[in-house]
Structure formats: C-alpha cells, structure tokens
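Novice: Please find the structures below.
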Structure P
C-alpha cells in the first residue's frame, strides 16, 4: 500500500477504540470490532472482489487493540488480540471510510443529484449520439453520468429497426422482462390493456408502481413519428418532492409516511404493491418517487388521516403539473430516451390518428448502469 500523503497526525489506543487525530484538526474514534471487521488483508478479503472471508461471529467477542502504529510507508498497522492478528490500512482508506467523518453515502439520493426544472435546459437538452457511446468509452461515461445526475438522456441516431431497444440495453446492462414482454409496442391498439396504447394524452407518471420492485430504467425508442402531437413531457420528481417539502413539511411528511396501494390487473395479470409515494433513506433524503394516478388502487386510510392525505396528495399533484417544472420536446425517428424510473416522471400530449406514431419500449435496471459507471470511473481514477 503506497501512501501519497501523511493525513494522520497522531494515533492513540483508548480502551476499545483507535483514536486518530487528523492533520486537518478533526478526530476519529474507531471501535475495535469495526476495525477488525473491515480488515483489508488477504486472509480477510478475497483479492479479486473484496468480499469478506469470515463472519462477524468469527471475531472474538473480547477483541481489543494491543497497539497501533504507522509503518515506514505511512500505512496504519493495528494488532488485535486475542487473535494476534495484524491489519494494515492505508490512510486514504481510513479517511474515506471511517464512519464518524463521512456522511452516509447513497448515490441514488437527492443529495447526489442535480435537481432541475424547465429553465435548467435553456442551453439544450442532454442529447448524445448513439454511435459515440458504442465506440468511445469517455462518451459512454458521460452518458452514464447524465443518467445518474439529471435522470435522463436522449440517444440520437439509433437505427430504426424493431428490437433495437434491446440491443441498446445490452450495451448498458440487462433486460428487465415484465408481463408486457421483453419489449412492448407503444402505438394505438384495439381494446388496449393499458392507456399508453391509445392516442390519449397521459399525465405525468412513473411506470409500474404496482410492481415490486419497479423497473428502475425505462427506454422508449421512436421508430415512426408523423402525427401531430404526441410530444414527450418530463418532470424531475425529486425536484417536485423537494418543493413540496419546502412549501409544506406537513404535506411532505404525510406522503413519505403513508403507504398506499397500487394495482394493475387484466385477464392475465394482477400486480399489487403497497408503498409510499415519496421514499426516503435513513438520512431522510429522497431516494424514490412513485406517482401514477391511473394505477392507484382503493385508498384505505383511517378517517382521521384521509383528509390530511388528500390535501398533501393534491398539493404534490399541483406541483408536478406546474409549467415551470416541465420540459416538452418531440422524439424524432431514431431518438431513444432513457430515464430513471425512480425519479423522472414522464407524460405525453394527445396525438392525431392521422399519420403514424410507433415507439418500442423496454426496461432495465439502475444496478447494471451504475455498475458500468463505477467500473469506468475506477479505471479513469486509476489511470
């Protein structure tokens, strides 16, 4: 372990803790069991994937630190008893991971995002050429960062071949197949089982809130577009939820603390979930939104809560429909939109029955996209 900088001023063992005085004046107190559990040595971790080779019950309950010191490379060496086990930590690892210096990291929370509204994109929407992400790693990295940070991207010049949306997914992750199949057709149908398959306008919504877990990424590929109308509308659900919290903490708390039923059923399917419209993590940060008026099942709440719920529900719905939060654009043939379905609400305007409008859609999940993003960023950082 090569140590570039000496970040630590002093090490001291106090009872069952390692006390670290940092050069910047901060102090960390690290519990002996935590340090032993996070040992980075080859006897404790698989060198290929970093997974632990032991269980917490393998650590003696009476574990304590006999001594701690810096070696000639600046690494922190900690000798644990009664195992007589030596762990070596780089100062960089300790500074990045010690639990009392770092806020809980959640790369899907609002804190890690660039919240946006209509005027955010006055200079233009995030369009990326499809060929560039296939042939250039830096372009793919930029595209993945856009999905992470702003929640959506539009790929241009995607071949207008049926099934191409699945090939795009193969560049990014894995197809999430649902009751609609590996892919689904978005065009007017006779006796449709979903309002998306009509020429009606659709209000802002997230897809599949009745599914547990929901598909976290949606793709829509425009194959034909010669009708009047049918514009795409996007809203940043995290921004809408943040505005709700700012305007009425009471309404925000009601929607984050009230679980409601979502449901989709037809002759072959009956999908149900019970979840809050706005989901928070353990730091009370927004991590997911679910909003689909068409799919809310019977709302069953006690009489003393129902009035407050509808006040909060209406307030948030009004925020979502504000013009200054919406971006509106028309997908052209060859455009493919990817959006974070846990954050971005999408809608469409009604369209004429004259001409043709044909999109193919599919789902994948953020896990695959984030995995690729993490790998590419690690490679970039490590040169």
Structure Q
C-alpha cells in the first residue's frame, strides 16, 4: 500500500511509491528525484552519483583570503580580498572590499562591497560586477557547445541595502555566448537565498583546457550599451550582454552594501545543500591560482654572501610552490625586505611547481636580500 509523508504537496517533501514501485521525492508537486531498483536517479531518470566535488565554484564559502581581509579606496578592477572572486568594473565608483563575518545560514564569511564614492550615472559600455572564472578543465564534463550540454543550477545567498532587480550572467572565454537571468532582492539588509537553473548551451565554443571555461558574473550596474535579454544569446558585439535594462544601479548610493555567501554551481536541476570543504582542501584549490610564499623559513633559505666583484649575483633562491599552478605564474615581491649592497630583485622565475630569484651586488663585500616577517613572494596564475 502506498504511504505518504506530508500530504500537503504545495509545501515540503512528499514520498509516494507509484505503481512501478519507485519512490519519488517531490517538492511543490514537482518530482525532484526518485529511488528505483537501480538506485537514486534525478527527475529525468539519470543516475545520481557521488556528490563529492559537485561545486564548481572555488571558495564559495569565502573562507580563504590570502591577499587581505579588507581593502579600502578601490577604484580599479582586481582581486583584493576573498580568493577566486574579483571585482570587475569600468565605472567611476570607489569601494571597500572585505571578507565580512556577517553571513547567513551558519556560514562564517561573506564577500562584501561597500560604496564609498557613488557613481549615479552609469553610461554607455560601463559596467560593474563581482566575478568568478571557472577553469575549463573543471567544466569540460558539462559538454557545453554540444548537443549533450548539461543543465546547471547556481545557488547563493545575497544581501544588499539596495533592493530591486539584479542580473546573474554567464559567458564563454570570448564573450560571444552570454546568458542573463534576473533575480530580485526583496528586502533591504536581509539575507535571501537565490536559486537559478540554466539549460546548458548547445552552441558556441566553450574552452575545456586550463583557460577560461565559464565566466560567472553578479552584476551591480550596467550601462545601456551592454543591455541584453534574459536567456542565451550571441551579442552583436562580444561582451555586450551583461544585464537587462531592469538592472539596478547599486553604485548610485554612497554607503550602499552588497554581499555574497555560500555560492554553489553544480550540474543538474536541483540546488543541493552547500558543499562544505575542509579549510586545507579549500586553500589548496585556491593556491592553484594564487599563492603567497611568506613563511619565516624564507629568511633561513636566503642568508647572505660575500660578493667578490661588483655586479655579481647574490645566490639564487629556489623554493617549491605548495600547489602546482594552473599556468606559469606572474611573480612579485610581497611586504618588506631588508637589504645590503644589492640592486634589488633582478629576476624572478616562476614555473608551475617552483620559482627562483637572484639579485646583483652593488660592490665587493657582504651582500644580502631577504624578507622580514610576513613578507616574501606571490605567484599569480588567475584566469
């Protein structure tokens, strides 16, 4: 005999064995998954396998912030605080970006933007957005650009002092295929969960190597020359379909705030519970794209030497990265170095697994160049 748990099909979950002996999992009267003699399946009958690694967004819980936890006076695009999330803009605003402890649903952190200088008029091709770029090696199994393109579901928590219509956007590497979907922030300064299901794109070129696979954008403002319509489209000019004309201008109000938390992008039509990863696992994923080598061990590794001639190199420093980089990284010094009789950094060589550096002596005599506490090098291999 069939049995029912929670017979109110307008809310909650209902378990109803049908005439085939299957148990369907329904929400609001719609089948979301089912249990059969073959195992757990989704609504269309495809097998649901292990959920480990389901979230294609890296650092969706905003726990990793290698660069900083708060940066003020931002007027240009770039990575500032939370790893893998970048602020992209051509607008005339100034913002503060921080890893905030104000977060929803037992999360620890959120990605927060505060407007410190407003841009009340966003013109022409101007736009502003929060972005994460997903590597093609991680999106290849979605089969986008083919007849077998998989559907995805994006879920996230959002909070803003500015209510109204916002737009989520997707794009391929060349921005020749773009997707827009509106969502609404209903209540000011209140955490709200949003879920957007997107049919996979069967056309266009989607990279499946270590370059940009899928670009995900949370739009904050958009000029009219970048307006598009909801759904998939091929813009007349690449990149000119960022948001609809309904997109609010979040940047128009000084002290306005916008926050993201618990961001997840997964294959399928259902937003499953957020995938919590251990801190060390999440950090390792982030370090494929950006890593700071600033441990106290660096000081012992460098030491100093005696230069026999002016212009002779101070011994080369060779260090290994904690994680293999996506591609050859851009190397830079970080923090404060103490020096004597040197011409500063002459060469920084970054491989995918190691880096080395050497310095030139100004004159004959003792020569050294080494970092103080919390200083060293950064390796940037962001997309």
Structure R
C-alpha cells in the first residue's frame, strides 16, 4: 500500500529535498497535497511530476495568477481551511516546512489529519508548542523532529530505558568562532552570511553567526524531549560532524554523528518505520579524530545568556524573543544596525518589564501569538544605528 503524504512548503529547500527522496521511490508514495506561498510555477511542475491533485497557494495575488494557468486536473485552494475538503481520511505523514510564523497555524491545523508529522518549522515548536502538543495528544499523532540536532537526539533516545542526565546540542560556532572579540564591532553582512559548513538562507545564517539559532534549538529541545533547561547544554563543534550527545544516568553516553546534509534527517523521518538504505559517504575518521568540542564563549556570543532567563513553562515570552530577534536580524541585513547590536538590543529589550510580564502568560490561542509578534516587531522597528 502506498504511503499517503502531504508537504506544507514544498517549494522550499526542505520540501524539495523530500521530493528528491520520494522521486527515487515514487511507486511507494501518493502525495495528497503540496503547498507554496507564491511560487506556483514550481508548484505546478511538482504537481505534474508527482501526479498531485491538490495544491494550496496562500498569497492572494499569486493565487489569482495560478488560477488562470493551472492544469485541468488540479484542485487549487487559497488557504488552509480547505484541509477538510482535501483529507477524507487520516494520511500517513506530513512534512511541515513553511518558514516563520506563517507555518504555525497550518501546522497545528493539519495534525488531526495525519498519523505522523515531521516539523521543520521552528515557530510551531517554540511559540506554539502549548497548542501543538495539545493537538498531538488529542489526535494521537506522532511527532518527528527534522532539525539535525533534534533528530539526532530523538534517534539517540529510541528504545532507551535509562533517564536522561544531560543533552548536549552541538554548534559549529559559525563564521566568527575564531574571530578575535575586538574585531566583532567591524563585522560586515557578507561575512556574517558565510557559514563554514552549511548552505542556508540569510536569516538562519545570521542566527548561526550570533548563535541565536542555538538558543532556539535549546527551547525546542526542552519542549520536544520534555526536559528542564538544566539538562540541556551547547558545545562548540566546528566541523559539524557530531549533532547530539546524550548522557544517561546509568553512565552511558550516546553520540550521534552524520555528514552535514539535511537529506539524512529528512530521509529518516519519511522512512522512520522502514529499514531503508540511504547512500552516504564513508565514516570520516579525520573528523572523528578531530572533534574539538568546547564550551561557548559568552563574551563573543552573549546572546546565549538568554537561556538562563527563559521561563520553565510554555509562555508568550518565547514569541516575544522570536519576534524581536527576527526584526533585529532584518534591521542588520538592511544596514540599520551593527552586528553586535543584535545581541545587545535583544538582551535589553527582553529585560523590559513590559516584555518580561509575558513570562507569566500562556499562549493558549494563535491570535495571542500573532498579536504579540506584530506588537514586538513594531517596537523593534524603530531601533537604528
């Protein structure tokens, strides 16, 4: 029987990688839905190649253009309220890879229609975990992490019988790991975008350079694995070969390593219940013999200090953190602030009483999350050099 799947955000890098995997095994898959925001031309190509009947394009302008040019066999929709028309029964697997807060609502909405959901959308896990986890439990839907560090941790915990003592998430250190601190005030945009190991978009590249991406990953790990922040730590690992280290209370340590290739975690989510072979490079002994695991230099990367300020429970404060950082990165990319100013302004902003109050407010509906996101972005937008 074919595995019935859907991909939210099929025209992005995660979606395209998943489709490349499926193409080599297409006889075993039936794609029920593909979605995009604007790129209807690529979406139509994907629909034709994979014989997909249902598409969603969320941007109204591009939806109207797509209606004129769509192939006859395609049912084209403009929003995610149409899930109930598309899915008559539960499907087997969903990949949620829409970026930003745009991905929060559809990720939560689609949970009831699938047996498994792989989530690459950080905002759904960071800002919306209270809502998302409630839906996962209600509809008995299995959650699969996609991010390499969380996937590796999840894999290390499969069939584990011992309690977790510590989870270590690794970080490359980004482009400025070896840069002297005195030169940080002269960092240019082009330098911050040059990640040494991964090919990524501008936003995530800057988050990697400031190490904000690791703050996000720690929050995600706390939610996904239901552990306190005291059981989570970050280790700098420049060659990005080890992705997670888990120490158990019985003295054993599991280290999960793989090449810097997102195809590996994506492949293992779609084939999580199958013993399927993925051709990869041989064991890299040079990297294994040169792991160079070190702690984070908080003088260079002060943004990681935020971890000690995070609330223990799921609150709206995480939304404020995400929104403020998003806007500060945008200001940096638009040459409105310096690189150092991202961390300085973020730490100062989140310490304001008007923002700290959200540490006590639960994100019990999507409107609260989106309204706070808009409010924080408007407050941050006035900052300049």
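Each value in this text was obtained by applying a stated rule to the coordinates, not by laboratory testing. Keep in mind that this is a model prediction, so the values were computed, not measured. Cβ atoms are built from the backbone, for glycine too; each structure is taken alone.
Novice: Here mean count of other Cβ atoms within 10 Å over residues 29-36 has been calculated and equals 18.4, so which of P, Q, R was it run on? Don't jump to the answer; show the numbers that get you there.
Specialist: Numbers: P: 18.4; Q: 15.1; R: 22.9.
Of the structures listed, the value fits P.
Novice: When helix-only ellipticity at 222 nm (-39500 (n - 2.57) for each DSSP H run of 4 or more, over all residues; to 500) is computed for each of P, Q, R, which one produces -1000? Walk me through the numbers on the way to the answer.
Specialist: Working: P: -7500; Q: -1000; R: -11500.
This value belongs to structure Q.
Novice: State the single structure among P, Q, R that was used to calculate distance in nm of label points 7 Å out along Cα→Cβ at positions 245 and 277, giving 3.3. All intermediate terms of the calculation are to be shown ahead of the outcome.
Specialist: On the way: P: 1.6; Q: 4.2; R: 3.3.
Value 3.3 for distance in nm of label points 7 Å out along Cα→Cβ at positions 245 and 277 corresponds to R out of P, Q, R.
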